[in-house]
Structure I
Amino acid sequence: MADSLLLYYITDRAAFAGDEHTRRIRLLDKIAEAASCGIDYIQLREKDLTARELESLAREATSACGVRHPATALLINSRTDVALASGAAGVHLTANDISPREVCTAWADRCGAGALLRKSSAPDPVTAVSCHTPEEADRAAFNKAGFAVFAPVFEKKNAPGTAPAGLDALRQACRASIPVLALGGVTLQNAKSCLQAGAAGIAAIRLFQENDVAMIVRELRGA
């Protein structure tokens, strides 16, 4: 595998043991670890938090990965407003969310409205879109998404009843005119098959969060 392989860590603080304070600390430590190991994108995907709580966590996460490791882009799940307020690099959208074009318009409007936002926010947002069919990947490309995340490729351990899309569907999705990352049950053992199907990279929660990130990055990129 190659150094150009895109890697995307998706967070889940609820998977850490301990109380909320402990989980938050462990999550921020994992974000800093992932950024230091060369993960390209990190999605802050903490859907249970209020907007105020998410913004607070996002500011800390932005500091953890954006200041010391500017090559890592922090994306906020669905919340363009939180991404702007926290200085994140962009947003990750669901398949039925607003379009990447709308995000870019909102970003330009907000960043042009005041000096503070212009200083703290990236000039152009990174937009990722979740896709579950090849058609959704094509739609994401048409709407100018930066990249698509196709899922679930394989059966997920924590959702055994969810039907996997499979490698053939991933292969079709990868024909879209934007990079497509594989998500869902991806392991070190099956990651190569995703790349052979045309995936530009790997997205995962457990693969990064439950393991030594440096080791995972070395294995995936073949260093």
Structure II
Amino acid sequence: MPVFCYITDRRAFAGDESVRRKRLLEKIAEAARCGVDYIQLREKDISGRELEELARQAVSAVRENARVDEAGKPSTLLLINSRNDVALISGADGVHLRSDDISPNDVRTIWSRAHNCSRTPVISVSWHSSAQSSAHSSTQVTQAEDDGADFALFAPVFEKKDAPAAPSAGLAALRDACRNKVPVLALGGVTLENARACLDAGAVGIAAIRLFQENEIAEVLLRLRR
């Protein structure tokens, strides 16, 4: 089955800040109920203290709504964008690392040494090959493999609605990325109409903001899993 990752953006919701946060937590709960594999909390414009509070609320929303299998493993895991410290202290399941963040190996070392932490973090990494040279992209892939990232988000595959002038990588570049050992999720301009092409190119799944945030998630997953 394809893997799905909902990336949050509370600023896209209408209303004041309190309304936006309320709607975001409702969408996170919906994603967990529907069995989205990963939720990446990506609220980069708020302070560390605010992010920690929101992360704790998001963890609770996921825990209260995600299904749990016979081994006690939840169907949905919550990752925090970039802020490993917030991920660790809030009880999240892992972290998404940008290219300028610490390495996955560093994250695992920090978590293993943390007091009263028995969790093994899930770690995803960014892979923006369209904006880099092929040599730089190759280095990114090799580093992700050496550091043991669990999966990579390859972006942007298609033209993004809010940035039509930004260069997109295209399906050929996605196909090349998927030949590496690190599992790849396609990100950037992915819709119900072009998602199948990403999976056919070798992506193990889809990561998206609008696709999940602006639609009924149950219907999206039903169509993508057909």
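Read the figures in this text as sums done on the coordinates, not as results from a lab. All values derive from a computational prediction rather than experimental measurement. Cβ atoms are built from the backbone, for glycine too; each structure is taken alone.
The table that follows gives values for the structure above.
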{"quantity": "Origin of the derived value 115 (volume of the Cα convex hull per residue in Å³; candidates I, II)", "calculated": "I"}
{"quantity": "Entry that produces 26, 9, 8 once semi-axes √(5λ) of the Cα gyration tensor in Å, for residues 90-145 alone is calculated, selected from I, II", "calculated": "I"}
{"quantity": "Which of I, II leads on distance in nm of label points 7 Å out along Cα→Cβ at positions 186 and 202, largest value", "calculated": "II"}
